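Bear in mind that the values in this text are calculations on the coordinates, not laboratory data. None of the values given here were measured: they were computed from a predicted structure. Cβ atoms are built from the backbone, for glycine too; each structure is taken alone.
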Structure P
Amino acid sequence: MRIWIAGLGAIMAASCSQPPEIADTPEPSATAIEAGLPALGTATEATKQANASLASRLDLDPGSDGEDARRGWLASIEDEAILDADGNLVWAIPQFEFLDADAPETVNPSLWRQSQLAAQHGLFQVADGIYQVRGYDLSVMSVIEGETGWIIVDPLTATETAAASLKLVNDTLGERPVTGVLYTHSHADHFGGARGVISDEDVAAGVPVLAPIGFSESAVSENLIAGNQMSRRATLMFGNTLPRSVTAHVGSGLGPGLPNGTISLILPTEEIDGRGTVRVIDGVTFEFVDAAGTEAPAEFMFYLPEKRALCTAEVATATFHNVLTPRGAKVRDALKWSRAIDYVLAEYGERSDVVFASHHWPTWGQENVAQFLQSQRDIYRYVHDQTLRNANAGATMVEAAEAVEEPAFQAGDFATRGYYGTLNHNAKAVYQHYFGWWGGVPAEYNRLPHEVTAARYVEAMGGTDAVLERGQEAFAAGDYRWAAEVFNHVVFADPENKGARDWLSATYEQLGFQAESGAWRSYYLTGAAELRRGLPNVGNPQLGNADFLKAVPSLDLFDALAARFNPAKMKREPFTVVFDFPDSGETVSLLVGDAVLVPREGSVSEPTATVTIDRFDFDRLILQEARPLGLITSGKMKISGNRGAVSAMFDALDQPDFWFNTVTP
């Protein structure tokens, strides 16, 4: 009986502030070189011209954004790195120092500007009694001074970066206890470092942990069932197998990158709903604004009336966000998103002297705050309305996305530019939200798999050599989107065709060099690297830990296991297994059929087998920290009834590999 669960949140697998050791890149094929394949890491003339054209169209001087990103700096971490308890690297402090230069030809100049600003690191004062630690994680940790201690808002992704950030605060401002913790929403880069700032003993002693309504369910379930696929795609989206350099990862657009640390979770002591809900924490008044279903399934913003300060969480940051993230998630509601921002604009815009968020840097001055909120509201409203306008006129998903042009205000308001989300893919997400995954064309409704059609396309276009020649012509003309489609047909028809792989990787590289979105750049460049070198030879990542897993309700955990049930492996007649967890007081029944495994809360009469085990020990089985035989021998796991049924159930669960092919068949 082998038990392992793949995927306890995409961000866990994606977390890696330094990439694994990079394998040597094989030499390109001689025929590709003869046909004009550019050298690795070289921007073509078309890419140079595209980037130069954008630079000429935008005023890329840091301006007020640069001033805001540096404003209020107090101190920085002086060590070279943040390490874990075993001395392993979690975050290298100087990893983005190469950004202190002019934009190179291999990076979109607008993304370079954003990456420079996001890489500013240290402790910053936002307002009297409000501070932020920025630049040591993907997200930002805000710290609010209470009457007796620090109130921590969003304790980052990892316990190590959170602890190092709190130490910087205490070393600089004077040591104080943590007297409250707020999670603004249910993504792991905003709660994963919780145990770096508080402990279970602190919570038991009365330290409140506040989160938005629905947080606990969303935090443990959003990525759990689909975790392996999401986690794999997140490695491409965040570029965590790429070096940090001018030809590779320069930043995600949302922040510098993800740390390679320990994800934790302390469940909230209270979940807040409503708009205008007031709580006083350590003498500080908070007015909470529910924003569920916008950037996250569970999210709130809050206003600090005594400080005239508004926190917009991740609903409004210094970028156009993802309506549907490339790693995969439930599509978000752009209209609801826009309305939530409009609410805080109307309610708090004239009463706020500063707005700060869970990423990037604050905006100061009442007029600037109002303008920031208005532009953020308008970009989500714009992509929503223009997508629907075109769709209602008959446009398919792709046609609608192509028709949504850059609005005039986006050219001068960098906080609305597509450094993370983009107009193109967010328009497709809006379309999907209303109309589903296809564009309405009958031929597209039940399409053949690409592995099947690719060979037919290649044959219809005159064979491999002819298709490669057409792709090379498109590449030479700088028509990289078409070149990628052409070369991709050959790769999917013949994955071992080195010339096709070389040309497709070169095409992805140029698309990455031109991308304004950090997520798009990383996805393209990681795809190029995998075409050249194959999948990283680093083994399956650790996708969870006992601290996080214990916060997952048992029913949710079994739902994730049920999503791995393979009917072809079930050789028995239907049966039931009851799991009784004395330490958590939970009982879950598993109805095992010939096609599905159905978890159900509570017990059933006359089960085929009953397993009695503490949830703590069951989690150890899941994480492969204990073996069934050892637990049975020690008396920690007891099975009554048919033991063979228990083994048969677990034997029917697939054990998916993490490093499956994405850019090739």
Structure Q
Amino acid sequence: MKGTPAMPGARRGVWIGTLCGVMLATAVAVGEEENYLGPSAVVASKDGKTLFVANTDARQVARVDLVSGKVAGRINMPAEPTGMVLSPDGKSLFVTCAAAKSTVVVLEVASGKTTATIAAGHTAMGPAITPDGRQLYVCNRFDNDVSVIDLASGKETARVKAVREPVAAAVTPDGKTVLVANHLANTRTDMFFVDPVAPGLTVIDTQTHATSVIRLPSGSNGLRGLCISPDGKYAYVTHVLSSFELIPTQVDLGWANINSLSVIDVERKALVNTLGLDDLYLGAGNPWGVACTADGKTICVAHAGTHELTVVDAAAAAGTLVQMFISSYVGAIPEDPRLGTDLRLRINLPGKGPRGLAVVGSKVYVAEYFSDSLAVVDLQVERVRDPEDDTHVGGVGLVKGIALGPKPELTTRRRGELLFNDAMICYQQWQSCASCHPDARTDALNWDLMNDGTGNSKSTKSLLLSHRTPPAMAEGVRQSAEVAVRSGLTHILFAVRPEEEAEAIDEYLKSLEPVPSPHLIDGRLSPAARRGKELFESSDVGCTKCHPAPLYTDRRMHDVGTRSTYGFTDRFDTPTLVEVWRTAPYLHDGRHTTIKDLIGKDRHGKTRGRVDELSEQEVDDLVEFVLSL
């Protein structure tokens, strides 16, 4: 949920002591007041005595004194802080603040004063800095590129294209290479497309800005965290690995989704290994943040869906015997008993929704998004196995945590958001709703769900406006989103849950708001989009016959000539075009990666108007308008 501006009375650019009270943003949803911090990213100071925590929902950065274990101050941000990075000399903190026109706020660590603000692209996040402190790289998620910022001048000097939705970046210790994690794949997904369907890491040469791509295993999606080992030899990236080509008759043994950590050889620019972080009968849903210890011997992964920290031996991760449990049904190597139990540990955390993390000495500090707290795990303290559950590891090294504010009281909407992201409500904890609908949108994959027969895979739909645009599913097999939510709990998570949980998820999905399109100029249509709007609304072209404003759907089923060879029906639900720029690939089977191909090549809509008579310029204008919605 988008935060609201910081409360009045705060002095922007100065650390505000705790005597001033807890500074929270205020939002209202479904008639309930919401006051949440939403910690999502953590960075440690150079001396390891202070933590900086990005509180996304409250639009602030908190400073935590690790000696006292208390919040020592807060500073308000102009928009949601999504990522932070410390300068090599430890004197400056760079905070990405996400918006359609994002800013990077530069804070003086000692005083908390804002020393500069730097413009960035759409939804800036995942900042990374070169070891010499001269260049900053910022992921512009919805511009699908990376800003190269010269810190001496405070200006952007270049934009480097990424694959799709770059969300995290890291610079090698030698400063020669930047690795960028792309959130989703950018490929067709229809049955006639035979190449791997996966995002990857964009590799940027810092001298030439030339790029290449390191592909992950087919089915990888939902990339979240990325780090590079201290010696620069390996990179680690968290993601979900989906067996989308199988019919999801079960979730057992990683049949549908495997929660994974991929290991990259940086010098060779090649995938070394993909580890399943799950246990044989217990998934580790939704891996998010990842970090290494200073000696590079240990990798730490936060699991946002199961509220855990996984600790992995780094040497084993790069070896040949470390393919941790991945379903043998999918053809991967099952867990090797020779590995023992010391090469990977799962530690339960006290809060909910762990995301970003930082390692300071032997301690790991994890931002717990839904609990407004930090979890603290000491890696050197002896751990013991739970005698009642040998698959989980508990330990006396786990500190209860650090409260960043009052204990949050969850509104119905907020509880629904938690449940949507919570793999604990799934049978064996393999996945959450967010595994296939990250950020309640799409994983950009096709799934062959059993609710409309088998052998007819469909693209995962965004859930934005789903409750206002019935029916649900491509073939309209659920008459409403409310029905689809309850069916999803039963048939996708394989769980029987209380009705109040489904109602809470409904409220969360109803609260979703569209992100402004990156094709808008200062929030307005470009000249090309304005021309396209006239075409779109004209009776001759006929787009509004099926896609009338304001929801840009007539909520009906139509035959538009897109039945596939093995399909069971000619008629498909008309999707909303709001935020369609974010939902590729297109059509029910994902046969087109761009709206230009959909309209220009496929001439989609020709049965309703003269789309097949449009000139190249008219097609471009029409595409620009649709992508601006």
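Source structure of the calculated read-out (relative contact order in percent (Cα under 8 Å, 6 or more apart), 9) within P, Q: Q.
Going by distance in nm of label points 7 Å out along Cα→Cβ at positions 235 and 299, which of structures P, Q comes out largest?
When distance in nm of label points 7 Å out along Cα→Cβ at positions 235 and 299 is computed for each of P, Q, structure P gives the biggest number.
With distance in nm of label points 7 Å out along Cα→Cβ at positions 59 and 147 derived from the coordinates and found to be 4.7, which of P, Q does the value describe? Only structure P yields this read-out. Among candidates P, Q, the computation of Rg/Rh (Cα atoms, Kirkwood Rh) that gave 0.95 used structure Q.
A value of -11500 was derived for helix-only ellipticity at 222 nm (-39500 (n - 2.57) for each DSSP H run of 4 or more, over all residues; to 500); which structure in P, Q was it taken from? Working shown, then result.
Values: P: -11500; Q: -3000.
Structure of origin is P.
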